[in-house]
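*Asks:* Please go over the structures that come below.
We did not get these values from a lab; they are worked out from the coordinates using the rules stated. Because the structure is a prediction, the values reported are computed rather than measured. Cβ atoms are built from the backbone, for glycine too; each structure is taken alone.
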Structure 1
Amino acid sequence: MMRAWSLPIVFLAVGAVAGAGSIVRGSTRQGVVLLVAFALLAGLNSPLVFPRSVSAAEARRRGAADGRPVVFWRPGCTYCLRLRFRLRRHARRMHWVNIWRDPEAAAAVRAVNDGNETVPTVFVAGRPHTNPDPAWVREQLVP
């Protein structure tokens, strides 16, 4: 659990130190801008940006029942953020699995990506697609 929050915490800490340093040197505006910028980076890289994660087994079960894609992701992944934001509200219609929270999920991703934990890996009808185009993923969603 802590691993998912490590990067956002580092961003907040760096922003606080950089912002405080600027304020102490007399540049209040720059300090506030730095703090806000790093807080935004922390928010974008936090697990809160993504729909609630489920286990790999639960996602597979739900995906088989309703035909929705299963997305394996991890916090801090730029490509996962790209997919999430380009899907917009459609992202909630998929099953999201955080590979840092579920060892079975990480193993499933490694099995289809030559031993690498390459994310996002999207399973559509049981077939894996590594870092697919968000427009294509949106087309795969069941109406």
Structure 2
Amino acid sequence: MFHRIRRRAAEPSEAQRRFLELSARLRDQTPPGIGGQSAEPERGEPAVVVDDFLPPELRVPSHDQLDGRMMPWKQPLVLDDEMVTCAECGAYRDWLVLSTRDQIWLRCQAGHQQQETRLDTAWYNRSAGPADATHATFEDCLRHLGH
């Protein structure tokens, strides 16, 4: 039985044979427009320059134009099998995670801030969603996020 299966696999199938025949016929042919002379644009009129960049009111500032970014983190934050708590009031949920100057800071609902060295900017970028607003001051951002 296995000998018959091996013998059948050694012979090319009908589809393979048709493909080989077709590729042999088309081997020396090239599609139109490939390898031929390229059409040069006429030099009479200059190309029209179109500003395809977004208007200023729709542009989002780049990371180097911002002092920092922040996002809400409602659930408890667990790092290294340990729940992170506020060093001053003991809060363990409803954090604001701040990313600034390659540092991550946590701010509890009571306004206490502590640096979290176990997190980095790469973690923040993976965890943060798209920014929904930009603010001129830190206090404006806090009000926007309900802190």
Structure 3
Amino acid sequence: MSEKNPGHGAAPEVSLPPEVKVLQDVTPPFFPDGGSGMTILVEWPPAHPGLPPHRHSGPSFGYVIEGAVRFELEGEPERVVEAGGTFWEPGGDVIHYQDGNALPDAHTKFVVTMVCAPGQPMLRLVDEKELKDRAHLRAPRPSAG
């Protein structure tokens, strides 16, 4: 058995049985003591645009149960995450532009587990002035047609 994270408590790695499938394995940014966690279930009707641009105070990890999510973070091109797919974001200063239903004729359902920074709200909307000031950080938009 190999060790995972040697030098950090050096806990032995556990072999998972074949019935357990790892969906995502990421290293989130450092998170201070005193934070909290929240898991939410989101169910968007067909073509729902999702939340307006916002930030999360800490990292978020998502799994699409059914449908497809149009997902876009600042500095990354928008992408569609289909059922069975995962997404994550680091939180903090990064703007989360889109989390809407990418399907015009079907519901989309996804679960998100968010880690909240101590003393900060889990989610904060971004105002129009800041969106304009940071427009140069947004990846190019897909062309229509």
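*Asks:* If helix-only ellipticity at 222 nm (-39500 (n - 2.57) for each DSSP H run of 4 or more, over all residues; to 500) comes out at -7000 when worked out from the coordinates, which of 1, 2, 3 was used?
*Replies:* Values: 1: -17500; 2: -7000; 3: -1000.
Only one of 1, 2, 3 returns -7000 for helix-only ellipticity at 222 nm (-39500 (n - 2.57) for each DSSP H run of 4 or more, over all residues; to 500), namely 2.
*Asks:* Assign the value 3.0, calculated as distance in nm of label points 7 Å out along Cα→Cβ at positions 48 and 104, to the correct structure from 1, 2, 3.
*Replies:* On the way: 1: 3.0; 2: 5.0; 3: 2.0.
Comparing all candidates, it corresponds to 1.
*Asks:* Okay, next question. Between 1, 2, 3, which one scores greatest on distance in nm of label points 7 Å out along Cα→Cβ at positions 24 and 88? Kindly include the intermediate steps, with their values, before the conclusion.
*Replies:* On the way: 1: 4.5; 2: 8.5; 3: 0.7.
With respect to distance in nm of label points 7 Å out along Cα→Cβ at positions 24 and 88, the highest-scoring structure among 1, 2, 3 is 2.
*Asks:* Taking mean projected area of the Cα convex hull in nm² for each of 1, 2, 3, which is largest? Kindly include the intermediate steps, with their values, before the conclusion.
*Replies:* Values: 1: 9.2; 2: 22.6; 3: 11.5.
Once mean projected area of the Cα convex hull in nm² is tallied for 1, 2, 3, the winner is 2.
*Asks:* Shifting gears a bit: One of 1, 2, 3 was used to compute relative contact order in percent (Cα under 8 Å, 6 or more apart), and the result was 31. Which label is that? Please list the in-between numbers first.
*Replies:* Details: 1: 22; 2: 13; 3: 31.
Going through each structure in turn, the value belongs to 3.
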